[in-house]
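Derivation of every value follows stated rules applied to the coordinates shown; laboratory data play no part. These figures come from a predicted structure and were not determined experimentally. Cβ atoms are built from the backbone, for glycine too; each structure is taken alone.
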Structure I
Amino acid sequence: MKTIVKITETQVKRLKRTLQESVLHGKMVERLAKDLDMNYEPSIGVMREGGEYYEEPMVKIKIDGEMITPKALYEYLKFKYKLGGDFTKQVIKDWMFGKITSDNGLSKNVPLF
C-alpha cells in the first residue's frame, strides 16, 4: 500500500536546505580530516611547569617534526578554511582521538559556520 505525503513549498525548501547542509558538512569534515592525516600526527608532549613535568596533547607536523599545540593548529585551519570556530575545534578534537566516523560524522553535532 502506498502512502502519499503532501508538503508545502516552504517545507520543500527547508528540506532541500537541510540536505545540502548535511552533504556540505560531511564533505568539509572529509576534506579537513584528509588534510590533517596527510600533514599532521597526533602526539603527546612533555611540558615543564614549576619543576613538575606533565603530558599534554600536541600535534606533530610531519614535514619537519615540529610539535605544535592543538590551539595553534586550530588557529591555522580556521584561517585556511574560513570555517566556524566550533566546527574546526570539533574536527580537530575528533581527529586527534579517532572519533571521526566512516561516513565523516563528528561525535558532536556542530554547525559548519
Structure II
Amino acid sequence: MNKAKVVINVAHSLMAEQVELLNEKFGNDNWERFDVPTEGWTLNEQREISDNLNTAVVFASPLPVMVARLSFKVGASYYTNVGDNCPSEIFVFHNDKREKKQFGNKIVYVVAQEGWQLV
C-alpha cells in the first residue's frame, strides 16, 4: 500500500494533534507530506496531480479543485468498481473550536490548537 499523502502548503506545519490523528489512522510510517508550493498550483497542475494520486489523501491545506476532483473519482470508483489510478479515501482536517484573541480594540477568532478531527 502506498503511503497516505497529506496535502499541505510547504510554508505550513501540522499541529501536534493533527500528527497524532494521522499516526492513529495510518500508522507512524505510512503517511507523508505532499507539499504544495507557496505560490500554489495552477488549475492544470491540480488536474494533473489529481489524476496521478492513487492512495489515501488528506487535505491539511484547502485546494477545492482537487478536493472536488478526487472526491468524484473515489465516488465513481465505488459505483463502477473501476479503481485505476484512484485514491482509496479522501480526508480533511476539521476543527469546530475557535480561540478568542484580542489585539488592542480588535477581537479575532482563530482555529484552536486542539479539537482537530480527521473526517
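Okay, here's what the table says:
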read-out	value
Structure (I, II) behind the derived value 12.9, 44 of Rg and Dmax of the Cα atoms in Å, for residues 60-99 alone	II
Identity of the structure behind 1.00 (criterion: FRET efficiency 1/(1 + (r/R0)^6) of positions 36 and 52 (r between Cβ atoms, R0 = 30 Å, to 0.05), calculated), options I, II	II
Which of I, II yields -9500 [helix-only ellipticity at 222 nm (-39500 (n - 2.57) for each DSSP H run of 4 or more, over all residues; to 500), calculated]	II
Structure responsible for 124, with volume of the Cα convex hull per residue in Å³ calculated and labels I, II on offer	II
Read-out relative contact order in percent (Cα under 8 Å, 6 or more apart), computed value 20, structure in I, II	I
